[in-house]
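Computed from the coordinates by the stated procedures, all read-outs in this text should not be read as laboratory data. No experiment lies behind these values; they were computed from the predicted model shown. Cβ atoms are built from the backbone, for glycine too; each structure is taken alone.
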Structure I
Amino acid sequence: MKTRRTLVLGGGLAATTLALAACSPTRALNALLPSSTHVLTPDLPYGPDPRQRFDLYQPTTPQPGAGYPVVLFLYGGSWNRGARADYRFVGEALASRGVLALVADYRLYPQVRYPEFLHDCARALAYALRESSRLDGDPQRVFVIGHSAGGYNAAMLALDARWLAAEGASPRQLAGWVGLAGPYDFVPIVNPDVRPVFHHPDVPPDSQPIHHAEQPAIRTFLGAATNDSLVDPQRNTGQLAQRLRRGGTSVTLRWYDRVNHGTLAGAFARPLRWLAPVLDDVDAFVKAA
């Protein structure tokens, strides 16, 4: 999903102005990254298409006996835009906490529509499950994390087994999933950028994560900004948490007051962590597995 909101930061950040959203440039945040926390291996393939690539962030902290926890991160952008290079600050943040991070691209509209981008995300996640040991990761602690449209993608992989099944894998192989400001119940579609992605007006009913939340699912972390004007936090995050819990799923729910839709993801970055403890909360969820 996208937003054009701009956050003006003052004080020690020298009034840096950043247009932070799931699809906007984040060069200022990425320019401030330390190099000592991670080893970056860019442009690794998980499929044949040029968009089926990921960047790998390996921690420089000592490797645990069973390997590092592993996270596949999926960004947002209304399924229309986005690039893994814009989210270096997320990969670095996770690696700095001793988490092996894969930040992946996937095909976007108009190259593909629903559900093809889910096949890409499932393929990337199956790669993480299959190759985690080779990458010094722990195959018993693999997670998928997504923000905005990427949160939708993560939800579908975690809650609807058919996507991973097509890749010879299962959500039950995951140690958990994280959705940040994801759209989980957005029919009727009002965003004109999103309508063609989901074949509006013939949107498949089973395309909505909320319809896959009645049965017990894997451990879940849901986070959202209380004042998200782009993706209704109560309808989407609040409702999904309620329905998952009703179905017997363990859900950690966090609301953040000082961020909006875009800066919720931006809070992974060192200069913006004062806005919300998103990284701390996600790290605690991953380490508790």
Structure II
Amino acid sequence: MTDVDLRKLRYFVAVAEELHFGRAAERLHIAQPVLSRQIRALEHELGAQLFARTKRSTELTPAGRQLLDDARPLLNSAEALRRRVAQTARGPKTFTIGFMPGITLTAAVRAFEALRPDITVEILRTTTLDQAQVLYDGRADVSVVRLPIDQRGLSIRPLFEEPRLAMLPADHRLADKPSLDITDLADEHLLQHPDQVPEWRDVSLELRSGRSRPVPELNSVEEKLEHVAGGRGISILPRSVASFYQRPDVNAVPVNDIAPNKVCLAWLASRRSRAIQDFAALAGTVDWTPTR
């Protein structure tokens, strides 16, 4: 039985994500011929062709797509193991809590430090893109997340819910309304994935017409609000986030018929850490009411 080389898996994932050997080689800082040889060696070890290559394109084969699905969590687990071992070797135990914008950790951190004075607490600000990823790759022990997320392999504990508001340019025709219905926003361009706001997706004239514009990859609240202020679209944000990131050129307007944002504590279901169990139990007793 052949052991799979993690380095070759990393090379494979880079090519699978870029679908271009040259760009993948640049990303990995290796020569393209070296990368090609490593991929051929991996295909030989697995007994399967992973890429279908022509002069014009590189595509994943069915076997390649299966390997990509399996390789990502395996590499994440390996990275998480490396981080935890290195952290333990450095000395005093640390416990890292990820959190999304608008969420206040102070009460939970103070309560946990009182319960576990042997542990040093660190915090890590996350985004929509990595709020669960920080658990898989070991950057955080627990993460306070905003749903929806992919919950596979995670334990989830609900903490609280809060209303969501429409973020509109200050000169928008609806910006001074006391509140809105989701149908009022049917012809607006949403600056986030429609699955994050299913109520808008159900009424959107943009989606129904089949002329939906691409959504830019916005990694932070600040980027979203810059696009909103520039008149490039609207965004739906939790009330605590809208309150924290106030600016004069963007108005936050309540939406009557939109589901609240659900905030939960998440951690890897496979972890058997006593510290995680202690924090999860404590989290249910803390007042998580967002700061207004």
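Some observations on this one:
- Distance in nm of label points 7 Å out along Cα→Cβ at positions 85 and 221 derived as 3.9 - corresponding label from I, II: II
- Entry that produces 3.0 once distance in nm of label points 7 Å out along Cα→Cβ at positions 29 and 149 is calculated, selected from I, II: II
- Which of I, II yields 173 [volume of the Cα convex hull per residue in Å³, calculated]: II
- Which entry (I, II) yields the derived value -11500 for helix-only ellipticity at 222 nm (-39500 (n - 2.57) for each DSSP H run of 4 or more, over all residues; to 500): II
- Read-out Rg/Rh (Cα atoms, Kirkwood Rh), for residues 53-172 alone, computed value 1.10, structure in I, II: II
- Taking distance in nm of label points 7 Å out along Cα→Cβ at positions 109 and 205 as the criterion, the largest value within structures I, II is that of II.
- For 19.9 (mean count of other Cβ atoms within 10 Å over residues 93-100, calculated) the corresponding structure among I, II: II
- With respect to distance in nm of label points 7 Å out along Cα→Cβ at positions 157 and 197, the largest value across structures I, II is given by II.
- Comparing relative contact order in percent (Cα under 8 Å, 6 or more apart) across structures I, II, the highest figure is found for II.
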